[in-house]
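Colleague: Listed next: structures, encoded as structure tokens.
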Structure P
Amino acid sequence: MLTKLGRLARISVRGVVQGVGFRPFIYRLAQQYDLKGWVRNTSGNVEVEVEGDEARLNRFLEDLKTEAPPMSRIENIEVSFAALRGYSDFRIGESLSREGHYQLVSPDIATCPDCKEEIFSTTDRRFRYAFTNCTNCGPRFTIIEDIPYDRPKTTMRKFKMCPLCQREYDVPLDRRFHAQPNACPECGPSLELVDSEDRMVDCEDVIKTASRLLEEGKILAVKGLGGFQLACDATGDGAVSNLRERKRRPSKPLAVMMGNMQEIERHCLVSPEERELLESPQAPIVLLSWKQGSNISKTIAPNLKYLGVMLPYTPLHHLLVQEAGLPLVMTSGNLSEEPIAKDNDEALRRLKGIADYFLLHNRGIYARYDDSVYMVEEGKARALRRARGYAPYPIFLPFKSRQILACGAEDKNTFCLTRDEHAFLSQHIGDMENEETLEHFENTIGLYKKLFRVEPEIIAYDLHPEYLATKYAVEMGSGANLKMVPVQHHHAHIVSCMVENNVREPVIGVAFDGTGYGSDGTIWGGEFLVADWKGFKRVGHLEYMPLPGGATAIKKPY
């Protein structure tokens, strides 16, 4: 029991509580209830020491659980009580790094309504500023290099805040209080427009010039949150055809960015659940049914019922789409099957034959980050590609796990690292068919291991000996004291369905997703397995057939 004279509470909060305005929230809460003490980030959590009157302290603890910032996710709160220390004020302390401890990292968050209002307000000092953000939105995972999440450990460290930005950062009641990427036109990142030969385009307004080029049918490489996107007029068959030819993507669908919900509803049918996804802080691409009469080029998603649509999710996108006044194709900045380009020099080299112009900026991207893709089925959101807005937030396990690296397969690769009750599923890596994607895979594993302080004891990998992810696993495990766990491809699919639906008892699993290397050394596909989490018995399958050309004939029968 707390005494009437007051007590001191020591609080440890775990979850996504860094980079989302949590320390400012604690500070304001302490001021509201006239409590003294401190709050700080550590490598593992947010720590608070707070003391004062019993009733006010109880209300503080209640509000801590129920009034936390919208982008935070509290996983656990531990509270203990001690004797008063006699603090004279409440302050935000220096962050503390602890060896071996880790914290959950926030995904990047779409531009919030307040920041959007600022960039379109002629009286605001951030009017038309493409890097506006606050504690409720903006880059997080793509700029963090290590924990704790503080500006010196992000790619924003080279930008020294001007006095006005520093004041916002220091004032507890400001929504940019301790917003690590805080910046403005005077002190922050800036845009530049260059042609395909890296020659600066002389213009008064980069956004207006870029928008005019899009209206003229040009293809632009636009540096976004987690890499480059290729943009063009979505209503022009010529621009879309040029993009397809240059990108070597003859038929796969392309995503379209539209300025607002009203515009989306002119072209597509939108359910309440789809609207909620589109307008969410994650702002994924959502697959929507086309409306008849839409003037979106049919070459964007040829012969398909669905169109992949998203709303602008950065200030740069908002400005570009509003200025252009038309829907824009926004697709990954890469050649087909390669990872997206993330650095300016890399983009100029790899996308030179695709883009006519490059809209660049000088804020570094540390982690590549594709757009997420979702669809709504029977009223439920289904992830088709989990990346921006969602990764690296973990999937919670119903048990404590050892430290494991699961390397994934060849197509649409993601990997997973586990520690404690967390499964850190990576963002979309891509098809593991070339050295560039393998390098992206290796670098991202390194980043996750560093951020979440994981040193795998066990490596799980696909049975197929020729998969690049399998070769990586075998090489990593050779000579090291690690347990190696080969996993049959179809069994992995069935177990993932079991875990997703919290099924623990044995099942009859049917896997018709495609082919996979079988435990008998042949290619399997169309499998009936009696399976549990640990093993399986193959009880049925499609008849074997010869494949002239081997596995290549599966995708390229010609």
Structure Q
Amino acid sequence: MQRNGRSLLYPAFLTLGGVCLASIVALPLGVKARVAKGKVKSKRGMDPFTRFWMEWMTEYRGVVMVMVVLPLSFAFEQYFEVRDWFYRTFQVAPRLHDARVRHVQKQVRRWNAAGLRGKRTMCTARASWLTMSTRTATFKEDCSKIECCLRDILRVDVEKGFVRTEPLVDMRYMTRTLVPLGYQLAIQVEMESLTIGGLCMGLGMETNSHRFGLLQETVLAFEIVTSHGELLRVTRESNPDLFYALPWSHGTLGFLVAVELKIIPIKPYVHVRYLPCHTQEELCSQMKALSEAKNPPEFLEATVYSKETSVIQVGEFADVDSPEKRRKVNGVNHFWKPWYYLHVEEALTNKGPFDEYIPVRHYHHRFTRSIFWELRDLIPFGNHPLYRCLLGWLGAPKVSFIKLTMTPQIRREVVYKHVVQDIIIPVDEMAHSINLFHEWFEIYPLLIFPIAIFDHGPAHEGFLRNPTKKIPGKNCQMFFDLGVYGVPDKVRRKEAWDAKARIRAMEKYTRDVGGYQCLYADTFMDEKEFRLMFNHALYDKMREKYDCEGAFPSIYQKIRPEAGVLEDEGDANEKTAV
């Protein structure tokens, strides 16, 4: 929904009051974060006030979620809506960008002059709770923090088909800017809070990744500041080695300050067909055929509701130009609507196969309101019609504020009584992996996105290895993302469940079939196992060439098991008995 400046003033004033109120409630959280520093078992050294607040927030998690996290999330959203409107309307960002980049370079050069290379590595100053990762970035405690306040779109060129943007622009800002122009990113990721930088230097995928691949395939140019403060513009043509090493590097080869991404023309709606499947064989055969077709659909995904039942969703851009089509329009992201994954499930229960026309922004952000299906555990009554009508307008709690209000005890429960994992594996493993996930986790729904992994040749093989079983006539192999999010049924039944053993089994299986674990999630791999999963050859070469050792942490140092949560003494054999 587009708003003019006048209509934005009212929520801006509401935001100010909301922030003040919520800040009073949330004041102890900053104290908690500084005291804990990742060491979560012991409460020694905490003052009584902090201990009281930590215990209270753990005991009354639901109250904190509704009374603190939701208002904070709403206030945060309204502030950035006003801020982004101002910067977009008055074209402030392009004029400020060069100064922002110089500020980053100045800090890096100051770090070099101080002789800190090899003593204290650099990282961004962005607080770890602001990221969409499940981890708390404890490695930052020992780093020199570089301010990188780069959160604006710099240029949209519809004639040449690209957008130039700073790395902290999120998907909400991107769709608000591009969709009214009749465009979107070639890979337009669904969660509103995900940032361009995280998606480009980490991982980005969507329901059209079977056509375009991961988001990194749509990058036209990276702009980075190196460990010596030099600004480089990196393209496939100018510097192919560095270009193919940057994806998945997680900021360990330089600071990303801008990126150019491919954009594509769109239509106002996505025509979605919901196809129920009642056997694994039906799901796997249809997904393989649809994803590997010569002319595949624009969008393709599946939601798995049990070992045997699932719903395939097939989408195409569309116009709504007749009364019959208008009757099928469904704005799935309106706050009074049921959560999308439950709406999809109706194809298995009441409706059978059906189709509808979803406004394109609603389609792109269809999982934001329910955080896929995680909100059912955070706010169990969140899909109740009364809640949706009375409080649904506040939107979903932001993952960043969920993390900010997460006490050490809750963080441990997230690791040992809860699962958030994605793996990318060959499409031929679909049935086997669903059976294994049922054995290990017994969590439903499961998410399936088909993904094309492209062959860039032996000289430019990046962190992902070149595929070995390419589709005939194409330069790619079809993989798929399998996502599991939620509380295992054994935990719900108060039975013993070994989180570490299950995740390690998943990681080994992923390595064995030539797949990859998505690194936003917690990992239990040691460094040797991590290097077996991912191809480090080009990455190591670029680390040496651009003098990154001693300047930036390695990827493993950034994603390794979190100190105080995943590697405490005795955790290796810890089993959750509820």
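Colleague: Hey, distance in nm of label points 7 Å out along Cα→Cβ at positions 344 and 408 derived from one of P, Q reads 3.8; which structure?
Modeller: Label of the source structure: Q.
Colleague: For Kirkwood radius over Cα pairs in Å, which of P, Q scores largest?
Modeller: Structure P gives the largest value of Kirkwood radius over Cα pairs in Å among P, Q.
Colleague: Another question about this same structure. Who wins on percent of Cα pairs over 27 Å apart, for residues 224-375 alone among P, Q, i.e. which is largest?
Modeller: Top value of percent of Cα pairs over 27 Å apart, for residues 224-375 alone, among P, Q, belongs to structure Q.
Colleague: To test your reading of the models, identify which of P, Q gives 1.07 for Cα Rg over 2.2 N^0.38 Å, for residues 168-207 alone when calculated.
Modeller: Q
Colleague: Starting from the value -11000: which structure in P, Q was helix-only ellipticity at 222 nm (-39500 (n - 2.57) for each DSSP H run of 4 or more, over all residues; to 500) calculated from?
Modeller: Q
Colleague: So relative contact order in percent (Cα under 8 Å, 6 or more apart), computed for just one structure, reads 11; which one of P, Q is that?
Modeller: The read-out comes from structure P.
Every read-out reported here was derived from the displayed coordinates using simple, explicitly stated rules and does not represent laboratory data. If you're wondering where the values come from, they're calculated on a predicted model, not measured in any experiment. Cβ atoms are built from the backbone, for glycine too; each structure is taken alone.
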